[in-house]
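Each structure below appears as structure tokens.
None of the figures in this text is laboratory data; all of them are computed from the coordinates on show. As the structure is a computational prediction, the values presented were derived from the model and not from experiment. Cβ atoms are built from the backbone, for glycine too; each structure is taken alone.
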Structure I
Amino acid sequence: MVEVKIYYKGSVDFIAGEGTILNEFIGEVATRQINIIDGNYYASSSLLDKKEKVGFLLYDGKKSDLNLSDAEEISNEEFEVFWQTSTGSLQEKKRIKYLSGDAVEPLKKSTVIAHIVNNKGKWGKGFVLSLSNKYPAAKKSYLSCFKENNFPELGVVDFVMVDAQEKIFIANM
């Protein structure tokens, strides 16, 4: 027996105030939920997701235990429009953003400039030349790891603070 998906939209009192809730049910189980409060959308398909303003983001009980008399049944299409709106910003954050410019020049404060180094104690060419021109401490720290036949273990990351005021670090990886 194939259970049908049913969708509901209604008003709800969240922790931080009144909002809108949209649910997708398969049989008695809520499978996806969208919580809207103060223009912010919180979507979830996990029982573990929680937000301070809302509480848990997915209903963990049976549909038959809910009073849905004030909720309206909506179409799959209407639910999907809300779902895309609420998850669209998450998709945008996952996209790679390509920028041109000087890679050793941080875009903002509290930045880590991460780069890959070899395990031979050779500083090399290319990006690291620009890096050591701007932040000589990064090269000095890397080379000091190899003094007296000392070789760092594979996977060790050397974090070097190169600008305390702007909180800029170099991660020699």
Structure II
Amino acid sequence: MILKNIKLVIFDLDGVLLDTERISTNCWMEAFEKFGYRLDFDVAAKEIGSNNSNRESYYKDLFGNDLPYGKIKDLYSKTLFESIKNDKNLLKKGAIEILDYLDLKKIKKAVASSSCKERVTESLKAANIFDRFDMILSGDDVDKCKPDPEVHIKICQQLKVNIND
């Protein structure tokens, strides 16, 4: 691996550092079921990576405007945080090794996630890697969700790193 001039590595959280996508999808399915809605795994998986307002629109398009999205989301969040805290296989294979390598090379590290700040923070803490990053930005910290580059540009600006480095 050649990281000659790289000054910063920006990680996505879900599916890159942590195996939270399967947990999240299962929690959405459980929350919908408790309110009498059937949500298939493949349908739930399609919203991975979207922010809350996009997700709400997605689900209301599927189930109608009467969907009690706020209540479902609250139950989902509660279930998700408990599931993440109790998961023993949260870290993706190789995550610690790459973080150690970047530390050794004195390369800055950041997390850019579309998830809400509380979820990002709790997930990183549950995996015992929260303090390993120079900066963490969530979907709550930006106006435009990924794939828009706003979150990456903001991280580079705040860490004073040229976007090409």
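Here FRET efficiency 1/(1 + (r/R0)^6) of positions 20 and 140 (r between Cβ atoms, R0 = 25 Å, to 0.05) was calculated and came to 0.90; which of the structures I, II was it taken from?
Only structure II yields this read-out.
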Ranked by FRET efficiency 1/(1 + (r/R0)^6) of positions 60 and 116 (r between Cβ atoms, R0 = 41 Å, to 0.05), which of I, II sits at the highest value? II
Which one of I, II has helix-only ellipticity at 222 nm (-39500 (n - 2.57) for each DSSP H run of 4 or more, over all residues; to 500), as calculated from the coordinates, equal to -6500? I
Top of I, II by distance in nm of label points 7 Å out along Cα→Cβ at positions 12 and 148, largest first: I
Structures I, II, by relative contact order in percent (Cα under 8 Å, 6 or more apart): label with the highest value: II
Structure responsible for 16.9, with Kirkwood radius over Cα pairs in Å calculated and labels I, II on offer: II
